[in-house]
Structure 1
Amino acid sequence: MKDRKETWRMIKFTLFSISAGIIQIVTYTIFYEVFHWAPWLAYLVSLVLSVLWNFTFNRRYTFRSDADIKRSMLLVALFYVVFTPLSTWWTAALTGENPFTGATASKEPLVNNYIVQGGTMLINFVTEYLYQRLVVFRKSIDTRKDIKEKK
């Protein structure tokens, strides 16, 4: 029973992460293709939008947590204090872009921007699930009383 519950939790996290990924890809594309932002800046803003979306739904439905929202969000923010600079740096490095000037070393990026985004999103998906499951909501999983649990 517990394994089945945890499997369902991972499925829900995956589905919400896919929806957050769609938000991230769409906003990244708009910022990069329409507004011509630098790849690292388009990534950074689209990441923030997807994190807010993902956190909201996973706290309520995946982990069914009644943990203090400020504390939980602070813990998620701490994850991104590490993840965001690293991923922004490797986005700039892999696309061959100087993150401060936006200039590229060559006319073509070292790695396609969208491949970099896809790889980054996969790394984010795995590490964020583990962090939220084992750190953020570890002691408050399934503590919400306002959502009925399927038996």
Structure 2
Amino acid sequence: MQSYRKVEMTVGVFVFLGLLAIAWLAIKVGQVGGIGATGYTLTANFDDAGGVRKGSDIMMAGVIVGRVDDVHLTNNDHATMILRIHEGIKISEDAFASVRTKGIIGDRYIRITQGMEEGGLEPGSEIEETESAINIEDLISKYIFSGKE
């Protein structure tokens, strides 16, 4: 009876430690609720968010350098994004942010192209130059209706 209780206690401790490890992993990988979110933030205004949402990747030269912290509507006509950039990554003052798609029908992400300026953006600054996503539906409708004139 006593050894059975020891086995139960040992299993209970291992299950508890496993749950703690899973919770820690979820916080670090998923950056749940901003816990574990490191780096600094920048803002960018787009005419069309094009499906970018909170948690979308931010990439430079094909490497993930951050995540989108927030996307919201500003002045009823622009999408404002809060971009969280990893520590140690410097974004030039004349950097260019654009909405891109991974693959043909993949997730949307923000691609940052560095400019020629030497100085970097300060935390909380705005990326001035942006390009919204290409809307395939708009292109198709322009093509279809342009031939009917």
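Quick note: the coordinates plus some simple rules give every number you see, no bench work behind them. A quick note: this is a predicted structure, and the numbers were derived from the prediction, not measured. Cβ atoms are built from the backbone, for glycine too; each structure is taken alone.
A few points about this structure:
- Given 16.5 for Kirkwood radius over Cα pairs in Å, calculated: source structure among 1, 2: 1
- Read-out relative contact order in percent (Cα under 8 Å, 6 or more apart), computed value 27, structure in 1, 2: 1
- Of the structures 1, 2, the one that -9000 was derived from, the read-out being helix-only ellipticity at 222 nm (-39500 (n - 2.57) for each DSSP H run of 4 or more, over all residues; to 500): 2
- Comparing distance in nm of label points 7 Å out along Cα→Cβ at positions 3 and 51 across structures 1, 2, the highest figure comes from 2.
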